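Take a look at these structures.
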Structure P
Amino acid sequence: MTPPSAREEVLGRIRTALGPDRATPAEVARDYRLTDGRPAGDPALLELLVDRVEDYRATVLRCPPDQVDVTVLAALELALGAGWARGDVVVAPGLPAEWRPDGCDVDDDRPPVQLADRAASVTAVAVAIAETGTLVLDGSPACGRRALSLLPDCLVCVVTADQVVGSVPEGLARLDPLRPLTMVSGPSATSDIELQRVEGVHGPRTLMVVLAG
């Protein structure tokens, strides 16, 4: 006879301690709001996203869909200064060519320590959630691997209007739960030490969002 696993043993002891007259668990209500009620890309959702993201001390630059490359360049210059070099920036391998700044390196699975030496990275997103100001990267070629969005000191994310939804349930419904999801709500920051806000502790110190559409 196969001995019980540690999990089965622990659960068995809990059942014994509760006894045969234990109460039936209460049913959890599932009538909470699932949608914002507005379609993805609604102008009001774009305004809400901008408000939330800027409240997190990130910077948003808006542009028409055909001006993404110019706006990404403007974001990099704003974050890094006018003298930044193309080799300082690395982009996700699947980022559309028309969004890429000329001369910037494409991430090729180089060792993470080399990514940490780069000043900035540029990626797309899988979805953006307006109510929480959250950008979600899913590890796809356009978003890049997780290290690309965490190690450089500045992260530039390109968001298209049709990717902006209202609520968290709407955002999650667009995602594959088996993918390595990274949720970004403003620059990395912590106030663990004496309640003093310190940015850039666990990820990029600077977040730039290019909102196209």
Structure Q
Amino acid sequence: MGDSEFAGRRRAVAEGLTARKLDAFLVAFSPNLRYLTGFTGSNGNLLLTAGRSILFTDPRYTIQAGEETAGAGGLRIRIAGGPLVPAVAAAIARLGVRRIGYEPARMTCDHLDALHSSLPMRAALQPVNGWVEQLRMVKAPVEIERIRRSVGTNSRAFEQAAARVRPGMKERDLAAELEYRMRRLGAEKPAFETIVAGGARSALPHERR
């Protein structure tokens, strides 16, 4: 993903702050973090204002965050020595922002409570539902091409795995074969747990081996 793609996505959020009467927007949901920065770690917060983008994460991801966001265009990285909330709250105080939007459906109660108790005076959190998700619905040409590649990869992996099906083969072995073929063809990982069910269990939509 090119520099202009990530920067353009964050710019779209920044340009929408005024209409929503916000000074900043805090993103904590991992898929949205990846969409806006390229970062794939399990622990991260992104604080967006009209002029700045700051990604907060912990020391485990120091190298990974630098590598994954190297082309993210003007993104700053802050490595927090402990929990992320104090570092985020300190940045909010330093920047002087007062109305901070957040993702209510994507943030844990613990995280929200910690933020509330750490915010500087006069700063307040405002719930904003589905903003980044709405942006993600409109696919750029590069995303459409990746979707096409994914469909092709999945189809080839299925064909290769199906050709190895034999009588008596266990469902978990076929699932492992399918995932193996996906990765050999260049897939990062399955989008969700692979489901393989046969016989009476084929009536179970979410059969677990």
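Out of P, Q, choose the structure whose coordinates give relative contact order in percent (Cα under 8 Å, 6 or more apart) equal to 26 when calculated.
Going through each structure in turn, the value belongs to P.
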* For which of the structures P, Q does the calculation of mean count of other Cβ atoms within 10 Å over residues 95-102 return 18.5? -> Q
* **If mean count of other Cβ atoms within 10 Å over residues 7-14 is computed and equals 17.9, the structure in P, Q** => Q
* **Which of P, Q leads on mean count of other Cβ atoms within 10 Å over residues 39-46, largest value** => Q
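Here mean count of other Cβ atoms within 10 Å over residues 15-22 was calculated and came to 13.4; which of the structures P, Q was it taken from?
It must be structure Q, since only it matches.
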* Structure fact -> Comparing P, Q on distance in nm of label points 7 Å out along Cα→Cβ at positions 31 and 143, the highest sits with P
* Could you figure out which one of P, Q the value 1, 7, 13, 16, 16, 12, 8, 6, 5, 5, 4, 3, 2, 1, 0 for P(r) over Cα pairs in 5 Å bins from 0, in percent was computed from? => P
* Asked: Given that helix-only ellipticity at 222 nm (-39500 (n - 2.57) for each DSSP H run of 4 or more, over all residues; to 500), derived from a single structure, equals -13500, which label among P, Q identifies that structure?
  -> Q
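Since every read-out is calculated from the coordinates, none of them should be taken as a lab result. For clarity, every value in this text was computed on a predicted model and none was experimentally measured. Cβ atoms are built from the backbone, for glycine too; each structure is taken alone.
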